[in-house]
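In structure tokens below, several structures.
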Structure 1
Amino acid sequence: MKKTTFKKLNPVQQQLVLEAAKAMEKAYNPYSHFFVGAAIMTPDKKIITGANVENAAYGSCICAERSALVRANAEGVRKISHIAVIGRPGRKTCPEPVAPCGACRQMIFESSQISKIDTEIIMANTKMDKIIIARISELLPLAFGPKDLK
């Protein structure tokens, strides 16, 4: 894992964080008021975004990362190379980077195995002065995925 800031990211990483921040504003979160946005990049440089969606039946909620992955799937895209995630509680700034939950890590891992790419995950705080970059293999070691079912 690498800690950095927005200014030190490469142009692709910066673009993904900015797209995730835009998506964050579209979150539907009437219960937690926690905004999360995600932006994924395909190997051919297409960007697909998602935001968290809450529901009164809490188990039906979907995180921003999974929202972006499901949207990509609906568009016929199953391979991703990068994903950026950013979030904040209400209108406050979030001092620490937001990281994917376990369910999101599993879905990112699945996509990683399909893509044959150790997907890069860029996790940002809202000030963008604290960013952590990691590979899915670091965030979900000893993962179970498609290759285990063959």
Structure 2
Amino acid sequence: MGAAKSVSHRVVFDTSTVLSALVYSTGRVGWLRQHWREGGCVPLISRETAAELTRVLRYSKFKLSPDDAEELLADYVPYCQVVEPVRSSTFVCRDRNDQPFLDLANTGKAEVLVSGDKDLLVLAGKAAFSIETPEFYRRRFRSTSL
């Protein structure tokens, strides 16, 4: 019998985190692209969070052509596991635009929700999953080889 295969951790990345990794690939969270490509995690998405990511990539401030936006999505979505249907979480975020990420993490049995959003971070320690910044996630990933 062979060695046991390591299990990748189920992670929800909020839109800002994914955007930073995709659009600013040499920036502080650019390392996430390689992380999900190599199977270091299983990113979870829902129809709603995927639609938001697609919508935000079209913002004029990113100066992306439709083809560029599609190419960036192709570097993320194929590595994701779609969770549907998503059920409402018992945890309520004070910013209703962030609620889909809590609901997704709860329904998808994520181990961690990664976000820099203060409205989500304030809920850390109150959910069955961790809620942490990209920087903390990286430190933990490096120290424990998630």
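Values in this text are rule-based calculations from the coordinates and carry no lab data. Values in this document were obtained by computation on a predicted structure and should not be read as measured data. Cβ atoms are built from the backbone, for glycine too; each structure is taken alone.
In table form, for the structure just shown:
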read-out: Winner on distance in nm of label points 7 Å out along Cα→Cβ at positions 65 and 81 once structures 1, 2 are ranked, highest first; value: 2
read-out: Parent structure of the calculated result 1.2, given that distance in nm of label points 7 Å out along Cα→Cβ at positions 33 and 57 is the read-out and 1, 2 the choices; value: 2
read-out: Relative contact order in percent (Cα under 8 Å, 6 or more apart) - highest-scoring structure of 1, 2; value: 2
read-out: If helix-only ellipticity at 222 nm (-39500 (n - 2.57) for each DSSP H run of 4 or more, over all residues; to 500) is computed and equals -8500, the structure in 1, 2; value: 1
read-out: Value 2.1, calculated as distance in nm of label points 7 Å out along Cα→Cβ at positions 17 and 73, assigned to which of 1, 2; value: 2
read-out: FRET efficiency 1/(1 + (r/R0)^6) of positions 97 and 113 (r between Cβ atoms, R0 = 25 Å, to 0.05) - highest-scoring structure of 1, 2; value: 2
